[in-house]
Structure I
Amino acid sequence: MNRGIRLMALYAAGCPPTRTRKIAALIEQYLTTGRNESTVKNFLMTLNPYLVLRALDNKKGLNLFTGSVVRAYWLRQHNSQVMTDLRLSTNPRLLLARANDCLISWGKVGRIKSGLVLIARRPLIILPNKKLAFGKSQKVEVGCRFLPRVKVGDYVSVHYNDAKEVLSASDLKTLQHFTYQAIK
C-alpha cells in the first residue's frame, strides 16, 4: 500500500467530498484491504490542487503521493486553508462548527474505550474583535477505527471527529507551529 495514498485517504475519510456512500465505501475498503488503490488515487487527486503545486515544487519529481508531500499538506497547509475560508466568509460564526470539524486538531489520548479515544483539545473560537483564537481545552471522544495500536498518552491528529494517526513529537510540533501561524 502506497504510504502517501494511504495517508491522503485516511485524512479524506469523513470529509464532505467523500461522504457519498460509494466514495466512502471505496475509501473504507482501501484503508482496510488495500484494494482499488488506483481508483482511490484518481479520486483523491481531484480533491486538492495544493498537492499538484506542492509536487511541482518537490525536487524528487512529480509524484503527488509521496509520504512527504501528503504529510506536508495535512500538517502544514490544510489548517491555513480552513482558517482562510473562515475569515473570507460573510458569516464566519455560521461556519465555525464545520471549521472545527475540518481543522486538523490534536490531542493527548486519555482513555480508549469501544473504538473511541478521549482526548483534550482546544476548539477554534471567534473573539469579539472577529479574530480567530483557540478556546479552553475540552474533553471529547473521537473515533479511532484506523488506529488499532493507539495507546493512552499518545498524541493523535483529529479530522472530522476521527483520530487519524499517532503523531511523533516532530509531527506534533510541526502541526502546532503551522496551525498557530495560520491563526495569527
Structure II
Amino acid sequence: MSRDGAMPLAEAQREMRRGYRGGLHGQLVSAALWAASAACGTWGSHQLAEWVLVIGGFLIWPLTALALRLAGGGPPGRANPLNVPGMLVAFTLPPGLPAVLTLAHFAPRLFFPAMLLLVGAHYLAFVFLYGTRLWLLLVGAMLACGYTLGWVAPQGFATGGWVGAALLAAYAVTGWRHVVGEERRAA
C-alpha cells in the first residue's frame, strides 16, 4: 500500500494476474464455450451455434468464479482498484452483439469472424488490467484470424469457432505459465 492507503497500480495488476491465474480459468471456460458453439455449428445449425456463444457468454464470469473457487483460489480482494474497471470491461461486449447478430442474419458465415474481432478487441483492456503485454498475443491472434476468416479465407461456418476455441485454450496455458514463472521468480 502507498502512504495514502491506496494500492499501487503494479501491485493491483500483480494481484489480478495471481487471483485469476493469468486468465487460466476464464480462458478455459471461454474455450469450452467456443468449442461447444463450434460443435453446434458443425453438426447442428448456425442459429444454435450463435445462441450458444451469445447466451453462454453471459455465463463466463459465474463459471470462471466457480472454477477459481474449486481450484482453491479466487478473484482479487475488494480493495483492488482494478475490480471496477474489470467489471466495466465485461460490459464492452453486449453493445456489439446486436451488430454481430444482424451481420450473421444476412451472412451467417461471418458470425465467428465478427465474434473473433469483437472479443479480441475486448481483450485489449486486459493488457492494462493484468499489467502484461502478453495479452497482446491473444488480441493480435483473434483480430488477425477474425479478419482473415471474414475477408480472405471464406471457410465453412464453424471454422472461426474452432479457431477461437484453440486460441483461447492456448492462451489459457500461456497466461498461467507466465504467472507461475512470475511467482517462482518472486519466491
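Here, each number is a calculation from the coordinates, and none is a lab measurement. Just so we're clear, the structure is a prediction, and the values are computed from it rather than from any experiment. Cβ atoms are built from the backbone, for glycine too; each structure is taken alone.
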Here relative contact order in percent (Cα under 8 Å, 6 or more apart) was calculated and came to 19; which of the structures I, II was it taken from?
I
For which of I, II does helix-only ellipticity at 222 nm (-39500 (n - 2.57) for each DSSP H run of 4 or more, over all residues; to 500), calculated from the coordinates, equal -14000?
I
When FRET efficiency 1/(1 + (r/R0)^6) of positions 47 and 79 (r between Cβ atoms, R0 = 41 Å, to 0.05) is computed for each of I, II, which one produces 0.40?
II
Of the structures I, II, the one that 1.1 was derived from, the read-out being distance in nm of label points 7 Å out along Cα→Cβ at positions 159 and 175:
I
Output 0.20 (FRET efficiency 1/(1 + (r/R0)^6) of positions 7 and 143 (r between Cβ atoms, R0 = 25 Å, to 0.05), calculated) maps, among I, II, to structure II
